[in-house]
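J.: Structures for review follow.
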Structure 1
Amino acid sequence: MTLHSPTLHCPTRTPAHVLVLGGTTEGRTLAAALDGRPGLRVTSSLAGRVARPRLPVGQVRIGGFGGPDGLAAWLRTEAVDAVVDATHPFAAGMSHNAALAAAATGVPLLVLRRPGFAPVAGDRWHLAPSLAAAAELLPGLGRKVFLSSGRKGIGAFAHLEGLHFLARSVDPPEPPMPSSLEVLLERGPFTLDGERALLREHRIDVLVTKDSGGAATAPKLTAARELGLPVVVVERPPVPEGVPVAADVPGAVRWLEQLG
């Protein structure tokens, strides 16, 4: 695909159409990088799970597709030439659906996925394959828990008694929830000074986070390391087999340029 050409692989179609499955910083950055290029139309799709999402530039659709069949139908109807899956690293369902839809339609698919967090000297990490597994580790690690794993996952800790939870999310969580829970409604990025103050003010014993990667949420890991706190890190799901991966927006742009 040549981004300055009016076509991808169909000479009668103009402009070329790229679908960005977004909702992340990378998705917004990619949409901005492609915006205004001659002969190119970009549609960003957001899941609609956040009440006031940060919208990318350009054309935006909000809401699900109705599974892989619905997405495949949308790709055909909207004459999509390429798909970039720039969803959250833990949006495994959407990534799976995108892989199935791309295979069914023959539309090229790329996963744009930021690198995960990497432990450094002084970290006290406990890896968990799921939120449920993370919950099982907590009773032996501390009593005051900072949950920084998203509002959708709070229910995995609802059964735990004798622990106090501080949870941070953009929108209020929904039941089930732990009996002792305090919620902070905040949106990142967060500063290192702010994370230090939060952990100290709430006398946090242990941090729970997903391996989402990215600079916006990394300061909490640094603050936990400085305070010697254990951190339960939920491992990210794998990328669908056989789908190429770009670690950053320039890599995704290069992939698009090379399609033609």
Structure 2
Amino acid sequence: MIISVSRRTDIPRYYWDWFLGELKRGETELINPFNTHQRRMISLLPNDVGGFVFWTRDPSRIAESAGLLSDRGYQFYVMVSITGYPSILEPHAPDLEKVVTGLLRLRDHIGTERIFWRYDPIVLSSLTPLADHERRFRYLAEQLHTLVSRCIISFYDPYKKSEKRLQGLDGFILLKNQDRVPEAEQLVNIIAGIAHQYKIPLYSCAEPDWLSSYGIQAHACIDGSMFGIRSEKDPHQRPFCSCDRSVDIGTYGTCQARCVYCYAW
């Protein structure tokens, strides 16, 4: 069983002590987000966990515990979301210098092969136009290219709650239908060129096939092969998602980062 930690909230950044407590206990309660009366316990014992996939904006706490996790026999890899957007979109984003320091420590423990950078979601808007993305991605690639094994990109997908929050921002105009509009294609071409320059393999998350024409292949963010186990595609994820089956722990609506575009709160 692969445990996703987590699409629902940033456990490594905000709830790491809780997670370590659940590991010590050897199990955690899984609550159906669509029916809170449906609950079950899942084992977190090393023999029952095929691997952990960590999603976070700040890997510092994972770096602190990397040795402990390995010593207990857990396999894991880490995806770190770094976009560098203005605070109006990411009011509580961690300081980039702190994130880089955390990545340096994490790399020293586990190497780069199990560290992925997510430039996600790509939001094309009046506050984040194409030129800003080019400048921002180049700067981040320069900072991160020795710390990660790949970069995963994904365009913003509309959700009712996030759409309402974005529409409430003063002066914010979102480019609609971001799937393969000229600006999106131009940006993908720019990002692919920068990634190539810095020798960062580039992948896409839950995007249509057109990105492959820029040499960007679909990515399974939950990938059983990373743990040497066979799995199957998760039928409950978005269209074009290549992820293997996993179990997400954590609770929607609890992430304190409050990124305006996020679907999870």
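J.: Using the calculated result 44 for percent of Cα pairs over 25 Å apart, pick out the matching structure from 1, 2.
T.: Source structure for this number: 2.
J.: Something else: Match the computed value 125 of volume of the Cα convex hull per residue in Å³, for residues 95-238 alone to one of the structures 1, 2, and report its label.
T.: 1
All of the numbers you see were taken from the coordinates with simple rules; none came from a lab. Since the model is a prediction, treat every value here as computed from it, not as a measurement.
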